[in-house]
1. Taking relative contact order in percent (Cα under 8 Å, 6 or more apart) for each of I, II, which is largest?
2. Of the structures labelled I, II, one was used to calculate helix-only ellipticity at 222 nm (-39500 (n - 2.57) for each DSSP H run of 4 or more, over all residues; to 500), giving -2000. Name it.
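What follows draws every value from the coordinates through simple rules; no lab data is involved. Everything numeric in this text was worked out from a predicted model, so none of it was measured.
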Structure I
Amino acid sequence: MASNFNPLTPQERYIIEFKGTERPFSGEYDDFYEEGTYLCRRCNAELYSSDDKFDAHCGWPAFDAEIPDAVRALPDPDGFRTEIECASCGGHLGHVFFGEGFTPTGARHCVNSLSMRFVPSEEGEQG
């Protein structure tokens, strides 16, 4: 099934397949607020809507909700955090934190930019 995955750069593979983390404030979507949808860079599954993105000042793109059933949360091997991955392909996205009070949902999905690809709203509305 891996043949259905998009080709990845070595840096993308490090994040998505080996659960790496990009440096804070280095990702292309950290300070990015266009309208559209964020897709899994590996399998193109829809993950997040720009409507749920907010500035958490954490150094990574932050979302307070995912597209229903798009993201799976599981205990991180460090024993403290909760990892999030694409529910479709299992690619590593980042971590989710709860109860911080940034938004009404109480959730902060802290996602590596290299785990996602952004599609502007206009692309989905043409045709």
Structure II
Amino acid sequence: MSAGAVIALRGSLGAGKTVFARGFAAGLGISCPVTSPTFTIVQEYAVPGGISGGLPVWLYHLDLYRVLDESAALAFGIEDFLDAPDAVKLIEWPERIEGLLPMDTIDITIEHIDERRRKITSTLVS
């Protein structure tokens, strides 16, 4: 995964978006607890060693469940996160800012099959 990537995590409440984010963070080598940013909107995690040539790289985990629309997202400065070239961005509830997502956003949809199974589909929006 390269720095600058935006990943939109789609799925219903309880589908497993935050669980996916925890696994993604672990795959990047992040060992601290990854929690849902529902109330803080954004959690920032340093990626050990960075992704790109040792540069400092971050994982931004955004949960937009409590953000009403694009105007509200712009009011808290979401463009600073979306435009950050040194971070990978995971966004839960991206439907709230659909018009602000960059063209090369990776969409990951998580469907709840039953208590133990999920169907995960990914597409590149271009």
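1. Result for relative contact order in percent (Cα under 8 Å, 6 or more apart) over I, II: largest is II.
2. I
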